[in-house]
Every structure is written in C-alpha cells, then in structure tokens.
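Please find the structures below.
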Structure I
Amino acid sequence: MNITPQFIDLMACPESGENLSLKDNQLVSQQSKCHYPVINGIPWLFRHPLHSMVDWSVKLNHFNQIFSDDIRQLKNELKKASDYTQPRLEKLLSGKTLFQQAVIELVSPILSAKVASKPVYDALSDRAPHTQNLLSYEANLYRDWVWGDEENKLSAKIIMQRIGTLQPKNVLVLGAGSCRLAYDIHRLLGSATTIANDINPLLLFAANKILSGEALEIVEFPAHPINTESVALSHSIAGLEKWPDNFYLLFSDAATPAIKSAAIDLVVTPWLIDIQPFELRKFMTCLNHYLPMGGHWVNFGSLVFNQSREALCYSIDEIKALAHEAGFEIEESESQVIPYLKSPHNAGYRMETVFSWRARKVKEVKQTESLQNLPNWILDINKPIPATREIQSFAFSHQLYAELAGKIDGKHSIVQIAKKIAREKSMDEQEAISMVKNFYLKIIQESF
C-alpha cells in the first residue's frame, strides 16, 4: 500500500489534531513533533504509539507462550494416546506449530518498528495486556477470505441498502478487522476513497498481505470441528491481483480520531458499537467528529453491549434518542436475522439479529473529555492509584486465594479449612464451604 498525498491529507495527529507529513517512514506532526511509525506500509496512529506497540508486543509474547505450552502438552499426550486418537492429535500438533509460526511472522514487524528512533524493546516492561487479545475475532479472517461468501454478500447488501443513493467521496470503516466487508463496500461504491481502520495487528496485517497480492498461509481451528480432518485446516488464501485503487489501511483507535475533523462523508461501523469499551453516547460523539454537517453514519451489527452497568446496555429505541443527543438524526433503520460465522467445518453456528441504520449529522457536538482504554494512573505512573471498589475487591479475593492455597497441608479437609475461613472473615459457613470447594475445583480443572 502506498501512502499517497491524498491519504496523508485526510489524516491528523491523534494527540494535537495537526497536519502530518511523511519523513523517514514516520508520520510527524507539524508543531508538536509527535512521531508515528509506518509498519508494513500501514500508519500506526495511536495517541501513545509506543505504549500501544508495547501492548501488542506483550500480547504476541503471551500468545507465543500459550501456544508453546499447548504444543508441549500435545507432544506429551501423543506418547500415551490410543491408535485411533493419534491422527487427530498429530493433526492438531502440526496445525498449531504452523499457526504459531504464521502469527509470529505476521505480527513481529511491530517489534522492530521505532517511534522517534526509539526501539520498542526499550519499553517492553512498561505495559501489560488489557481489553483485546491477539486472537480476538480471528475466526472473522476465515469468514472474510475462505468460506464466508454467503455471509459476506448478505452483510454488504444490507449496508449498501442503508447507503442507498448516497455518493460519498471519502468513506471510513471503523472496526474493519480483516477488511473483506470494507473491501466489498469500496468495490460496490466504485469511485470513493475508503479507509479501513482497526486496532488489531493480526487482522490488519493479514488483510494487508492479501490485498498486496501475496498468498496467506494460515491454519484454522474450528471451535466445534465436524470430523478429524476439521480440527486443523490449512488454508492458502490467494492474494488479490492488484491493490484496489484509493483503498487504505490505518491503525488507530476509533475513539481517538486520527482523521481530520469533517473529512469523511460516510462512516461505517460494522459489528463495533456494542464491543467498543466506551459508553455509547460518548462514542457517538467521536463519530460526530469525523463528519461534516449532512455527512452520514451507517451502522451494522448486533446490540449485545459489553458494559458492566445494565443502564448502558441500550435497546434500539434508546439508541435513537442517544443518536439525537450526539448530533445525529436516524433517517432509516431495520433489523433482520442472519447467520454468523457459518463455517462448513464447524458443527454449529449462531443466528444473529443485526440492526442497521443510516443517520445524518444534523448538529455539531464536541467531545467533552478524552476517551482512552486505560486510566491516567496507568499511563502516568507518577499518579496515585485510586482505592476503587473494583481494586479493593480484586485485592481481597486474591489475598483470600493466596491464603486458601497456603492452607493445603495434606491434613485438613475442605470443610475444616472453610470453617476456619468463615471464622476469620466473618462469613457464613455454608458460603465459605462453597467458595473453598469451588476454588480447589478450579485448581484441579486447570491442572489436568
């Protein structure tokens, strides 16, 4: 992918909002001199680029450790497996080994990238994983480019129905994942410039390889394989003949715009608004930033909100009112039931009720606060750690678990330990027995 002047003109510094210029394979803001790397040809426009690179590097290391452990365990199980089980385990072992190599090859460019000439290794200990992991929505890659034609065509059809007669010049697809839907929308619109935006490097790097014309060799592990052959499926995903004209990939956080204000005519949010971490009205305010007056937002996906407070898990009726508060007027909306991840190699799939709408921006609504996934005391390690109820609960439960682990001496039973815990913690005795039993059961389940 070439970073053209046209693409640069649409982007903005996520920290200051200033224009960007390309220098030494980095995008640099004019006055504040913020530096953003270009990795495998894709701009990495996060507000804290080094932090996010470290975060995903740690996730890659975590993935590598888990798969290495899985592979060692499979090798041990093979030594004791029956003749009829060995073929399945051998297939799994071979598949996991190849998959591990493929993921490391795809994502490792992050490790060698630099921000203002500082290697990412310098900060590896500064951050830890949070929200998404590397394999979140990995199955979407196979749906997009291997077996999901029916679902892909239906999704694109619904979105194009919402777009209707609009003829947008600049389109932004937020949460584009491995980019098949963004690519289909771009192809069907014809003359538009499209930016496919996501935060997950595995999915966007995979899309980058396919769109660049290279074959992607990767292994799929269906959740419920229909037979032994389906436990690990080797795919060779053919690359496109040529990179689509005026189609660009971008790493950035949808809630921290890396696109100039009012530069986009149409924002599309497929399968995004209920999984992004912020309260919906605040996120809608971010969408308002991207569009000029009269610009449009098209949504497509479920409304299964991942919020801890029930009050923030909105219905479609509430969303219409929220949209108005965020400066949008919903012009048309529809819901229908469609298959989701209907793989021919999987014994099951689910049917999803998806909600689609087209909304027009009717007023300016400014963001009142900066949205970020992590609290300030994590980003600034000099700030005091607040004694929130969540942190206190976490500390209490883990202190209790440490005590329970330490009480195993080969002499006392679950009932004896639970009665002692009940006296020490002023707990109901039956509640303590249930808690202690569940804790030790968890140890057994995770150990065997």
Structure II
Amino acid sequence: MTSDTPQKTAVDFHKLRLDGVYRMNDQDELMLRIKVPAGVLSVAQAGQVAELADSFAGGRLHLTTRGSIELHRVQVEDLASIGRGLASVGLTSRGACGGAVRGITCSTSFSPRFGTTQALARRLHRHFAGNPHFEGLPKKFKIAVEDGYQGARHLIQDVGLVLVETHQDENRFDVWVGGGLGREPQAAILLEEKVSEKRIIPLIEAVVRTYRKHTAPPRRLKYLLRTQGESTFRRLLQQELGSASATLIAGGLDAAPEPGTNLEATTARIFAGDLDTTVFRNLVDLAARHAEGFLVLTADQNIALAPRSEKDAQEVNKQLMEGGFSGSAPEQRTTFRVCVGNHACRMGLCATRDVARQAQARMPETARDLDWAISGCPNSCSQPQLADFGIVTSGLVKDENGVRQPRFDLYRRTDGNLGKKIKTGLNLQDLMQIISQVLQ
C-alpha cells in the first residue's frame, strides 16, 4: 500500500555550509550568516535584512563578533528567497561558513584611518567572497584589516593586516599569519612588516594556496605552522609566491563609507548582540536621518553610528537614551561578548546569555569596566582569549542526579598576547564565586 504523504527531500546540510548555512537542531532549523564587509551596512541593506528577518527568522537578529549578522531558525525551503533578497542589496551569505575565505573583518570601527582600512577590506571582500578559487579549503580562512594594534585581533586571524603607514600614493601593512582560537588557541606570527598595499592580494592568494596544498581537512592554517614550523612554512610560501599574480594597483575609486565630520561616533550597546527587528529598524532610521546613511557592526556586538553634525549627535544620543541604549543599564555598561550558546547552536554546552547575566550581577564594581566574553563551547566564537576575563564552556559533566552540567575554564589577559587559562573545570557556582572576587 502506498502512502499519499509527500516524501521530504533529503538535504545535504554539509554542502549548505559554503552558502553560510548551519543546521541548528534536530528539527532541521537553520542558521544563515550574512557577510557584511568590514561590518558596514548601508541603511538600504539594513532595511532589507530586517525584512528578511521578519519574513523568515521570527523577527530577530544576532550580531557576531566578526561584524556579521545571523538569522536563526530559518527553514530550508526559504533559503532561495533569502538569497535573492540579500543579492538585491549587494549582500551574500556565500562563504560565511565552511571551508572558504570568510567575511573580511575590521574591529577598529571609526578609527582615525577608518576610510583606508574600509577601502582595503571591501576590495578584499570583492576579490575573495564567492570566488571558487578560495572555496573548498581544508577549513575556514579568516582575514582582518586593522588600524593599529589595539585589541590584538590580528593575533587570531589566518591573515591579519595591520595598517602601520599611510602615504598619499601608498599604504603599508604588517602582515600576520596562522592565528586562531578554538580548542588550541595559537597567536599569529609576523610574516612581513610594512608590506605595500599593491602586494596584499597576491600575498594572501599565495598563503591560501600554501594552506590548501599542505594541510589536510579539517585543519586550519595554524596547524600547518605548528606541525611544520615557521621556516618550512616560509619556504613553502616562497614557492607559491614564485607563481603569484602580478602586483595590483591600489586605491582608485575604492571608496568606502566614511564619517564626514570628526565628531565622536555614537554606540548603541546591544546585550549579547541579540535584538529584534523593531529595535533594529529604529537604529536604521536614526542612521538614515541623523548619521551618514550607514551603520557599523562592532567587534563587541554593538551598532555604531556617525552623526552628521553636532545637532544630529544630540538627537541620536537623545533617541538612544529614550530607547534604552544609553549604556547605563547593567547589561550595557560592561562590554561582554556572548556567543549564542545552546540558545541557538548545536555546539553550545550552556545558556551563555543566562551565565553572562549572572556574571554581571556577581562581579565587583571594579570589574565592570573591563572586557568580558563567554563562549558556549571550546570553539571560542566570542573571542574570550582577547577579553580581560574570558569564560570558555569546556565540557559537560553528570551531577549526582545524572544531569549533564556545564564546566567552565576561566582566562585572564594582562598583556598584548592571548589570555592565559587560570582556572579549569569550574562548575557554575564556583565560577560565580571566583567572578565575585576578581580584582579584590
């Protein structure tokens, strides 16, 4: 006897990763990650993202520490519609997950040389995003462009570019390679100092080819450096540089959004990067009426605006205060990067937002002005090793009732390097007790 019930088409979830899609749970709900070049969205792009979130993701958004936007609980049958909607405003999710060059990031939002780093980041995005030559890699490949060394995010990239000199005809960058976090955090090494901008793309292409040829899946570039050593890596890279494409002309009309004044940017602080589309649309409206027509998604999961004038700055600050984004609330005062944890990720081992709120309630006053981060698993998506205090959910252990409870490692960063593990295997009660006594 045959059934009249339509058979559900099998979905290759692994293949979907290159399109920026992960399976969230056993109900086949999906996470779709949108690449946002250097974290800068025009108001038209932001408005379209809000429409897509309303239609396909329950009216909510998640801002990541790499300046991307995630839509959660998406259905597979809606992916094509979302893709078309993103393409209509020049956005894509292609390569936001899986073995590809990921979104190009820039954590130094509204720095003095914001326009210079933005121009290069957008150029790299156009060159690498969706380019089949830079897909099918052993694992993810992350690139960042930074204006100076504050924040030390160059240390956690496969390629970190740090702007060190600007000239009328040429910009120069220090190039760092082989960094990454996860279960085996490893700081990048300085590959070359003061590299001219016209050499950047050929150099990155050679690094990617070296990585692809000499690293087995599912390893990152840091594994090649750790196992083969720096001298061997440099030799292999030189072989690839011998067949590199010609150096490219930098600059030109690679314009990028840039503040038109020297006014200080205004930031809407978003707890855990989690917000609904009503709030997001209000911020988009502020950007359209009083800022420069764009929003910046910061590395701390907030949204920054560049007011056009003193009058606009006053209005932006007034509306942010009325909207509850003044920064005075306990959740907003402390910089606390929070991954989605088991709220929306298969890898999550704890309810990260709940733990972060408990930590904020328990920490002493002297710790509230420090940077904090919590990751719901050892993958360290919230970059806890770059926070003054970082929490990593390291595993699950059964309690006396047979219920699996999370265990936490605590990191402390006191210098320009990655934070170091100072406590391991803590239960939640012990973690909160330690947090209540930090700096005392």
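Brief remarks on what is shown
- Among I, II, structure where mean count of other Cβ atoms within 10 Å over residues 10-17 as derived comes to 19.2: I
- Structure from which 74, 54, 50 was derived, Cα extents along the principal axes in Å, options I, II: I
- Origin of the derived value -8500 (helix-only ellipticity at 222 nm (-39500 (n - 2.57) for each DSSP H run of 4 or more, over all residues; to 500); candidates I, II): II
- Calculated for structures I, II, distance in nm of label points 7 Å out along Cα→Cβ at positions 42 and 202 is largest in II.
Readers should treat all values here as calculations from the given coordinates under stated rules, not as data from a laboratory. Note that the structure is a prediction, hence the values are computed from the model and not measured. Cβ atoms are built from the backbone, for glycine too; each structure is taken alone.
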